[in-house]
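Laboratory data are not the source of any read-out in this text; all were calculated from the coordinates shown. These numbers were taken from a predicted model, which means no experiment stands behind them. Cβ atoms are built from the backbone, for glycine too; each structure is taken alone.
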Structure P
C-alpha cells in the first residue's frame, strides 16, 4: 500500500515521502496514529502542489544546514567524565553530553539529531559522532573523552 508520510519515521522515510508499506502496518498503525495518509490520486495531486510550494523554502533550509555543517567540520569536542584508575567511565557518555558540549561551543543541536556508532561509551578515548542537520546534510564530529 502506498502512503504519504506526515512526519519523519525512523527507518521508513521523511515527511512528505511517498513510501510503500504492508497494508496492515499502514491501516493499523500509521494511518490511525496520524503518521501517514493513504496515497490516493487526489492526495498525490495535493502532495505535488505542496511540494512545489515548499521547494524554495526547502532549498533555503538545506543551504543553511550546509553552512552550519562547514562550521562544524572544524569543531572537536572534549568531554570530561569521572573515571576509575583503569580508564573506565562511571556510567556512560551519550548524545546528551555531546549536545551539551556543542551548546557550549555555540551550536544548538537537538540530541535526537546526534548519533554515535557505539551504543554506549564506557572508556576514555577518541570517538566520532554523526550530526544530522538536514535529511541530506550530515557531518562527522570527532570528540574525545578525558578523565576529570
Structure Q
C-alpha cells in the first residue's frame, strides 16, 4: 500500500498540499474471512452477518457484511491516501444506503469538499460503492498537519 504515490507510508499530504476536488479511492473484495474477523474483533455477532439460515429469512435473503466493516474502508482511504498518514480523524457522518454481500468488491472514495486554513481542517465527501451503486455515503472532518516553518 502506498501513500500519495511515494511508494511508502511516510507522512501523507500536508495541509498546504491539499486542494478542493482532490480525490482518492481504495477497493477491496469483502470475504467471508473478513466478516468473521470483524465479528470477532468488534463483538458484533448479529446472525444476519454470520448465520446462513437466519439471514435467508431476512429481507436480504443472504448474509450481509457489517456496515462498519464496509465503512472502515473509508478510514483506509483517509489514513493511507488522502490526506494520508499523519492526519487525525475528527468526525464522520454515514448513511447506509444498501447492503454489501460477501464477495462484493467495495470501492471507497474520499473527495475534498472544503478546507479551513485557519484550523488546518479538511472536509471530505466519503462514499462506498458496489458495481457503481452507492452503499454508504457521508462526510469526514480531518485535522491535517502543516509543514514545519523553516527558521
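Computing Kirkwood radius over Cα pairs in Å, for residues 37-108 alone gives 16.5 for which of P, Q? Computed on structure P.
Using FRET efficiency 1/(1 + (r/R0)^6) of positions 21 and 61 (r between Cβ atoms, R0 = 35 Å, to 0.05) as the calculated read-out, with 0.85 as its value, let me know the right label among P, Q.
Working: P: 0.85; Q: 0.30.
Derived from P, not from the others.
Structures P, Q were shown, and helix-only ellipticity at 222 nm (-39500 (n - 2.57) for each DSSP H run of 4 or more, over all residues; to 500) at -10000 was computed from P. Ranked by relative contact order in percent (Cα under 8 Å, 6 or more apart), structures P, Q are topped by Q, which has the highest value. Sorting P, Q by mean count of other Cβ atoms within 10 Å over residues 45-52 from high to low puts Q first, with the largest value. When Cα Rg over 2.2 N^0.38 Å is worked out for each of P, Q, structure P gives the greatest result.
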